[in-house]
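For reference, the structures are reproduced in the following blocks.
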Structure P
Amino acid sequence: MKCLRHVLLVAVLWGVILAPSMVFATIYTDWWWNASQSGHGLNLNQQGNTLTAAWYTYDQTGAGMWLTFAAPLIGNTATGSLIRTTGPALGTPFNPNQVVRTIVGQGTFTFTDASHATFAYTVLGVSGTLSLIRFTIGPIPLNGGYLGGAVELYSGCLNPANNGTYAFSAGLVVSTIGTTIVIQEILSGGSCTVSGQYAQNGSKVSAQGTFTCTNGTGGTWSSNDVTVTEDAFVAKVTLQYTVGETCHVDGTVGGLKVQ
């Protein structure tokens with residue numbers, strides 16, 4: 001099983017155990033927009049299970065309007081009031097007593113996956129629905145060496161002894177060219193190579209492809225919820241063995257960048 005677990009880590013990308021749970025909740029903090037309606041959008045921020053939003057849009061006269069929102073995130077949905085705020089004129093002394101907050105409607109965010117959502121709203125008697133995706137501002141660099149580990153759940157294995165939950169550590173080297181990603185892992189028990197395609201969605205990365213290992217196993221892998229920062233990452237992953245085993249794997253991986 002030690003070799004099998006090492007195969008898993010390469011196949012699903014990266015590693016350091018970040019939490020005891022099998023999977024982590026998706027964090028929706030990002031800029032979101034509808035690409036066919038450039039000119040307005042939403043800034044979402046999530047802290048724990050509270051989702052907040054600032055929607056920059058236009059009122060019924062065409063004048064700029066921004067609305068705020070805060071509500072608990074229950075599963076993949078958050079419903080709450082939309083509040084319009086007015087206050088002191090720009091360039092004048094700021095008087096908090098002139099700030100007026102008025103509830104002008106209600107909104108509901110429904111997230112279909114880590115990078116897609118719908119926003120249904122009613123504002124000042126006008127109702128509508130926006131299809132939203134994360135807004136990509138600039139490229140996220142992935143290349144480098146990572147040191148970390150993973151927590152994964154194996155099920156449906158040809159060898160029942162391979163089923164179960166495992167935690168482990170490893171080091172990896174990730175390289176990208178265009179939209180192609182390649183991950184190399186070399187350990188005392190053997191080596192594995194993962195290759196596939198990736199795409200950036202705002203501050204998230206999604207990827208999928210195939211893997212092969214020197215112990216004769218292989219299969220497919222995917223992740224639609226990878227968060228990458230300047231020096232770390234965390235990802236929700238799925239793996240399906242199709243060569244040498246039949247395991248299905250779900251888990252969480254994370255790691256620190258070492259070069």
Structure Q
Amino acid sequence: MTTTIRIGATEVPRVGLGTNRLQDTDEHAAFIRDAIDAGIRHIDTARLYSGGHSESAIGAALASGRPDDLVVATKGGYHDSRPQTIAREIEESLQRLRTERIDLYYLHKVHDVASIEDSLGAIVRERDRGRISHIGVSNVDAAQLKRALAVTQIAAVQNHYNLAHREHDDVLDLCVAEAIPFVPYFPLRDVTPAAREIAARHGATPTQVALAWLLHRSPTTLPIPGTLSTKHVRENLGALDVELDEDDLAALGALHQAG
């Protein structure tokens with residue numbers, strides 16, 4: 001099983017950090033620095049998270065410096081994906097993250113008010129201005145991803161996916177075909193009983209087994225479990241060392257491709 005993946009030109013461990021509960025406090029900024037010290041190299045946030053506090057906390061945490069191999073992703077357009085709205089939200093995210101360039105920016109959601117082509121066009125223009133390095137899409141179906149790929153290179157796709165929720169198998173399979181990192185959010189929701197049984201045999205935790213299944217499902221997966229605990233960050237990164245065998249995968253009901 002491969003334990004790293006490339007986002008653009010940057011190679012990162014295949015377990016990242018979700019930050020949807022992060023608040024703009026000294027404590028949470030310190031947590032981000034501790035997570036980086038523990039080995040996290042992909043941090044995911046969004047304009048929507050905690051009313052912008054998540055981005056602000058990350059910006060504060062990184063104000064004094066950051067590793068060269070760190071990728072910070074954020075998202076915009078969740079409630080309104082019109083180009084003018086996305087342009088404004090990118091500006092706000094740049095300010096809160098205290099950066100001149102966002103490593104990875106996702107279109108958070110596709111809406112009827114604007115086509116995915118127009119929404120992505122606004123992000124492409126910001127990339128061309130040097131304010132975004134890479135572009136991703138979130139909450140898309142396979143048809144929408146194909147349309148996105150016709151507009152620009154897509155560096156990552158972020159959808160809801162885990163052991164118990166596999167509605168986006170077709171999107172993941174398309175990511176495999178196109179060699180695009182697939183970033184499952186809520187990767188630890190509804191951990192199955194089978195994961196608990198397998199964890200006991202491996203001397204691992206059920207959450208580590210759930211993450212390991214995602215890592216075995218495809219070499220493109222990069223789960224982003226959310227936590228505010230450095231202990232849990234280390235535990236989640238430990239999933240990179242959990243090797244599941246064919247019997248384990250069969251018990252988990254896995255459709256998988258060995259990484």
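Any read-out appearing in this document is the output of simple, stated calculations on the displayed coordinates, not a laboratory observation. Quantities reported herein were computed from a predicted structural model and do not represent experimental measurements. Cβ atoms are built from the backbone, for glycine too; each structure is taken alone.
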Computing helix-only ellipticity at 222 nm (-39500 (n - 2.57) for each DSSP H run of 4 or more, over all residues; to 500) for each of P, Q, the value -12500 comes from structure Q
Calculated from one of P, Q, distance in nm of label points 7 Å out along Cα→Cβ at positions 146 and 202 reads 3.5, and the structure in question is Q
Cα extents along the principal axes in Å, for residues 122-233 alone gets 64, 33, 21 when computed on, of labels P, Q, structure P
Note: distance in nm of label points 7 Å out along Cα→Cβ at positions 106 and 218 at 5.5, derived from one of structures P, Q, originates from structure P
Distance in nm of label points 7 Å out along Cα→Cβ at positions 74 and 250 gets 4.9 when computed on, of labels P, Q, structure Q
Re volume of the Cα convex hull per residue in Å³: value 110 computed from one entry in P, Q; matching entry is structure Q
